[in-house]
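Read through the structures below before going on.
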Structure 1
Amino acid sequence: MPVLLADLLATVERLWPVAGAEAWDAPGLVTGDPRREIGRVLLAVDAVAATVDEAVDAGADVLVTHHPLLLRGVTSIAEDRYKGALLARLIRADCALVAAHTNADVVETGTSAALAERIGIVDAVPIVPSAADPGRGLGRAGRFPEPTTLGRLARRLAEILPATASGVRAAGGYDDPIETVAVCGGAGDSLLSHPLVQAADVYITADLRHHPASEAREQAVLGGGPALVDVSHWASEWLWLDSAAAELRTAHPELEVVVSDLRTDPWDFQVLQ
């Protein structure tokens, strides 16, 4: 039986309900005809030139990304601007674009949950639970079955996450004991002051800015607080693509669902001093 884009959109809504998205977010269908039959889906974190080219060249009917291409308002989609150029390429190739962003972050199998599972966290609960469903929410906090150290944890993350120029950075003693842990896929310094984060031995997230990170570590000296591990935003969310693809394959076995291996982290290299 043919699968329509509308069928896939219904599955996306069931798996990652738009009601769970943050008010500022823009998930959902960006371009594409819901009445069109589809057969091949590509998943990626970002809608950038490389992943759009990959989708079009592979004959994908749908590109599903985590980050919305049109998150903030635009006044032009002229093709001398990259967003317009990408949309034009997708439209000419009859390839739909769908985003599942914060609505995919908060579900039980979302970005933070995927990261927590891969590093072996048990008894994980959301850091910021949803009022409608306490099992859903931003971030995850839990513990390791066996204590480790900050250095071993950082090395473990470097093995699990895809390689990036920024790698894995840590603030704390290399041999500091670690048992309780909080994680937030993507940019997470807004959760630094949350009680579950403050109570953890370590907080793993991405895009930690200088001042929030510095203030958190200074406060830890006085009154306790977590060691910090800062990883690539893209890498922290890329792990989710495998579980998302598995869920789409289960719902639509007729579809070919592929995960992009392209690195869309914006940094190309790092020079260590």
Structure 2
Amino acid sequence: MNWDPDFTTRNAILGQLAGLVAFDEPDWPSLAGLNRRLAAGLPVRFVSEEHFTDLACYYEEAVAQGVVPTRSANWHDFFGAVIWHLFPRTKAWLNQRHMDDIRAHGARQRTPRRDRITHFDECGLVLAVPEGDDAEALALLQAHDWHGLFLDRRARWGNDWQPFIFGHALYEQALAPFIGLTAKAVVLALPAGFFTRPRHEQYPLLDRALCARLQDQALFDRPRPLQPLPLLGIPGWWPASEQPAFYDNTDYFRPRRQR
């Protein structure tokens, strides 16, 4: 897909990035441009595939050395750089967990923990809610109570229930959204004052809180730590979601399996 400097205007999903990243060039941003605009103050910088090849190591090992292999003219890697810019603490901490397992088991052996981390890295979403609401939101997600989550509590979304995309693959898929687009969600409780802050002030707070939560709860050390969330069901993120009947599509809004 060609470069689009107005990508944040395509839909409300990509609109989350409006005002946070701005690339008005008519062509793809260069590596120098990505580093100048997104890597300032980060523990990493973005490097070419050729540089990565010269390192003769695995991706996570390159990141541990402070470099992120980044393909040119590639939406997936562009959004990967954007997520590094927005969540540097969490991204660095997750890579450290990769490295822990690589040292213990070797780079070729994918442990279950590394698979879970990768899943969140690609498709993760953080649902930020006020302190005291996290148990309610998590219970709705676990029950696949999509009417309760998206219709009964519709007024809360965008106010004190706020979704933040973490997985860069979700942003790539949002360039051409489709029914079936699903995130893997973590519910994160935050102080009430968080929800009234400007977006650019929220991300550093969210990054610190998310990193601390993942560390304290060792989330990826246990099976199935993430909850599926049909992304187009988030109120305001997809035109069809304005109609309650949209949520009756059980091929997309799937009921919970009975065990």
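Supply the structure label, taken from 1, 2, corresponding to helix-only ellipticity at 222 nm (-39500 (n - 2.57) for each DSSP H run of 4 or more, over all residues; to 500) with the calculated value -9500. Structure 1 accounts for this read-out. A value of 1.9 was derived for distance in nm of label points 7 Å out along Cα→Cβ at positions 36 and 244; which structure in 1, 2 was it taken from? Structure 1 accounts for this read-out. Using the calculated result 21.4 for mean count of other Cβ atoms within 10 Å over residues 124-131, pick out the matching structure from 1, 2. It traces back to 2.
Since every read-out is calculated from the coordinates, none of them should be taken as a lab result. All values derive from a computational prediction rather than experimental measurement. Cβ atoms are built from the backbone, for glycine too; each structure is taken alone.
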